[in-house]
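Engineer: Next up: the structures, one after another.
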Structure 1
Amino acid sequence: MSVLGWVAAWIVAVQLAGLGNTVGYHRLLTHRAFVAHPMVRRILTLFGATHSGSPMMWVGLHRLHHARSDTEEDPHTPTRGFWYGHAGWLIGTRHPLPAILFALTGFGQQALILWHDLQRLVGRREADWVALCPDLREERLMRLLDVPLVMPALFAAQAVGAWWVGGAWGLLWLWSVHLFLTNASWSVNSICHWPAFGVQRWETGDRSRDVAWLSVFTNGESYHNGHHRYPRSARHALHGGIDLSWQVIQLLCRLRLARDPWLPRAWRSPRP
């Protein structure tokens, strides 16, 4: 494959997995910001699963974050430090160096998912996130993707495919995809909860910030203060700005593949 081909494939992979997370896991599954056609719901979930792990695990942790934001019960609370909020919470350290090194592994999240799944198999760890998303438990696909070792198997299939297409260069390409996606997602937990960045337009009782420049890399997720003010809103960039996830939701609605996107009253179009 040519260099241009690898770059094009990288952009496509990042966007599909990224939108699977931001539109699928976050705005659709976690906050029910809109209603999607069942097939679209499944496709978005599968796109998200290529990088973000079990949807029930992700949704459960994120709902806990909103319920306990910036307290000691917040899974990735920034009160323990910037790098703890970014990556340290996943490996249980407040020290910047190991957190930074973990963030740079690229495949660290997948290795952690494998470790957690192995612990679940031998009964040393419970899937405690299930209690926070009983709505997803009713769906067969969500239950399947939460079965131990299904997510590691999906990642292994990606690695085999990348090796088959490009050998070592293919694996390097896959590593760069996951490195970008991982840190783009985690930056919302760190940068968008740190007072040195962005602005806080609403008093939300936490440190959430709107960080406009980061929206290019997060598909609009970095308008985080607005999101904490209106968690169910299908649009995060309420005061304008790049919000690709919202544009995708609008497109799905125009194609009649989604409906009923929720917006705060002040941003709703007047009815004729």
Structure 2
Amino acid sequence: MHDIFFIAHVLDQDILKARAILAGVTKSPEHHTFTRIQHFELIDRYVKGLPLIKDLARERNDHTAAWLELHAAFLKQQYTVNIRTKILKDEVEAARNGLTRTIPPTRVRILKWTEIPDPPSPAIPSWMYQRRALDIWDPKQEQILADNGFQRTSTKYEEAYEYRKGRVVYSLTLLWTPNDDSKDIDTDRVPNLPVPHDGLSGQDPKNTLGKYAPFWMLYVRALVDSKAEAVQQAHIVMAKLKDELDGVFEFKEYDRRSMDTRCHVPA
């Protein structure tokens, strides 16, 4: 699959206006979500591929193709991967009220891998990014990563407002990172996520979380088949969607290296 997207910044004081605009543009209901994002890397920087891929191919029948695709990517280059786990709204509210809530081990998780975005070319506008992407829905993904020599390197928490228009997702996201992000912290415990007030991002009263960036990010993205025709058609659709929003949001051009998930082998 290919992830094709463009990005804008939205300041805290503009978040209510942005939500209203996106709801109107998409004519879709708003979905308010919270997600734990855990990043994993191989401990041994010199390993190529997934060491236990033969066992995975034999045992994980429903997910073999996805694990083989990830293995093929890791044969060429190691990457950071992440596992995304939804946190329910009632769990967030309970934690805000001082109650202890944990994310159950049976909750659905998604393992995500993305490649560095493709380099600039005449076929891709400078404000648009595209990259190979892979989602793995295997319920044993965390144990599989551990068995293959991965370790958790960081955890973040995402608050998002999402809207859909066909296959395109508009997502306003704000990231929080634990001030103590050591490998020993209990990441299954739901943190006390700051409470927004009138559309403004609240502050963490116990100072256990910090903003990853001082603004919200608006992603407009489509996940499409990697066939050339599908990618080219997505370019046309995304250009039209950007035209709809130009003058309302300021879309940024980033150095693609800021989205690089590759792990570099030490000299």
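Engineer: If Cα extents along the principal axes in Å is computed to be 56, 43, 40, which of 1, 2 is the source?
Structural biologist: The read-out was computed on structure 1.
Engineer: Could you tell me which structure in 1, 2 was used to calculate helix-only ellipticity at 222 nm (-39500 (n - 2.57) for each DSSP H run of 4 or more, over all residues; to 500) as -16000?
Structural biologist: It traces back to 1.
Engineer: Out of 1, 2, which structure matches 27.9 when mean count of other Cβ atoms within 10 Å over residues 21-28 is calculated?
Structural biologist: 1
Engineer: Related question: For relative contact order in percent (Cα under 8 Å, 6 or more apart), the calculated result is 21, so let me know which of 1, 2 that is.
Structural biologist: 1
Engineer: Consider the structures 1, 2: one of them gives 2.9 for distance in nm of label points 7 Å out along Cα→Cβ at positions 29 and 229 as calculated from the coordinates. Say which.
Structural biologist: Value 2.9 for distance in nm of label points 7 Å out along Cα→Cβ at positions 29 and 229 corresponds to 1 out of 1, 2.
Bear in mind these aren't lab numbers, they're just calculated from the coordinates by the rules spelled out. Treat the numbers as computed from the prediction; the structure is a model and nothing was measured. Cβ atoms are built from the backbone, for glycine too; each structure is taken alone.
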